[in-house]
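Derivation of every value follows stated rules applied to the coordinates shown; laboratory data play no part. Everything quoted here is computed from the prediction, not taken from an experiment. Cβ atoms are built from the backbone, for glycine too; each structure is taken alone.
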Structure 1
């Protein structure tokens, strides 16, 4: 499969805000902190047209409290990723009813679900639920803010994504692995920068 790659679209921000309102209605009982992350959250950066969203929760104990409410509203829950990433719960929101794509609402380890271009074309958002005190929460927020504040790094990332978008990939996970070295290197810089900015703000 080839990964769709589009120029920055201001409608991505509007799409996030609409989903944010919906998520607050569904899981508002958990008092979540909801953030737009990933390439669609960085003005001027091209991206796969799928909105990445963080749902920040108070603790890992709250992670499983939101799964059934989200599934009841048509969010597909990828339980199969829980073993590798127990600190996160991952969901996909499609543009149409997932059952029309032959995608069940619960995907467990061992389920043979085809990760196809056609299915990806109907993805509207990826939802990542993570405790706000997790290092994974900080790295996502720091990397987003770092790219927003450093256009040169954003443009380097853009060039890498352009190169990767010309290749054939087994699935979305393999495509993400192609970005892994760059992201890990820049994330460390981003976290250091983010913490320095935070300390400076607290001192003022």
Structure 2
């Protein structure tokens, strides 16, 4: 019987298996970086990005991985904070690391990779709306916290006050049973810098 712990690319050539499949939290993200990264993937055969992306966070604890030779690691720019793993064949985005994740969690956008387990949980917030390409935004909920930006200290404090976000945007309290996403990134090797221009529509 297949174990329900797999995140993989659309074509099935590569993926990861998790020790802990419970989503830690989710957000709806409108940031330009996520949309631009997926637009780059779309130009190579990936799926067209939405303007607001459902993003889910998992403990960075990988039991197993497959298709290492089909994985490519990218940065949007030389000084990028996010590191993304794509499939070289179908350009699914399998996982995203960020410097703020402290090697504790990683992020996926479920519409742009495959999962054989349930990843749907109610989002805790809508973030980065200053990057949304349209003036009018209709959200599913009137009660979910909205953040246009998190560059101001009071906004960061308000964001971290949402449980359990602060718990996971911190160094891990316990060591991973397997390898972390950063360990996997090191195994893949060279990071491809895409040199995309901020604000450029691909």
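Here relative contact order in percent (Cα under 8 Å, 6 or more apart) was derived from just one of the structures 1, 2, and that gives 29; the source is 2. Taking Kirkwood radius over Cα pairs in Å, for residues 2-57 alone as the criterion, the top-ranked structure out of 1, 2 is 2, with the highest value. Each of the structures 1, 2 was assessed by distance in nm of label points 7 Å out along Cα→Cβ at positions 130 and 178; the largest value belongs to 2. Out of 1, 2, which structure matches -4000 when helix-only ellipticity at 222 nm (-39500 (n - 2.57) for each DSSP H run of 4 or more, over all residues; to 500) is calculated? Here the read-out was taken from 2. For distance in nm of label points 7 Å out along Cα→Cβ at positions 122 and 186, the highest value in the series 1, 2 is held by structure 2.
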